[in-house]
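The structures come next, written out as structure tokens.
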Structure 1
Amino acid sequence: MAKRGTPKNGKNKAKHTKLLKQKKEKLRKEKEARAAKLKAIITASKSNEA
């Protein structure tokens, strides 16, 4: 039979999961921003060469 009541660590686990999700989302956005900056630099340098 399942235990009744609230899970022992339910709130802590939920908070931890939320924080990890925020961290991963932030890292993903920073990675995309860096890629966009590099792409802009590369296109600018190619247009200056030609």
Structure 2
Amino acid sequence: MPIISKDDFSYHTNDCPDVGDGMRTTSLPEEVTSIDDLECSCWDKYESLDELD
């Protein structure tokens, strides 16, 4: 389950050390069509969005 940062509204993984305060969300927004759309390095361990399902 992704977490959205309250500081800059970026998306992070549950175990991301950089997320700070955040809010859990059930899914990523429709605008995210590729793992490359996610800015934080916490997503580097995933090859594609298919791994998140």
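Values quoted throughout were computed directly from the atomic coordinates according to the rules given, and no laboratory measurement underlies them. Since we're looking at a predicted model, the values are computed, not measured.
-29500 is what came out when helix-only ellipticity at 222 nm (-39500 (n - 2.57) for each DSSP H run of 4 or more, over all residues; to 500) was calculated for one structure; which of 1, 2 is it? Mind showing how you got there, number by number?
Details: 1: -29500; 2: 0.
Only one of 1, 2 returns -29500 for helix-only ellipticity at 222 nm (-39500 (n - 2.57) for each DSSP H run of 4 or more, over all residues; to 500), namely 1.
So if we calculate Kirkwood radius over Cα pairs in Å for every structure here (1, 2), which label has the highest result? Before the final figure, lay out the partial values.
On the way: 1: 14.6; 2: 11.1.
With respect to Kirkwood radius over Cα pairs in Å, the highest-scoring structure among 1, 2 is 1.
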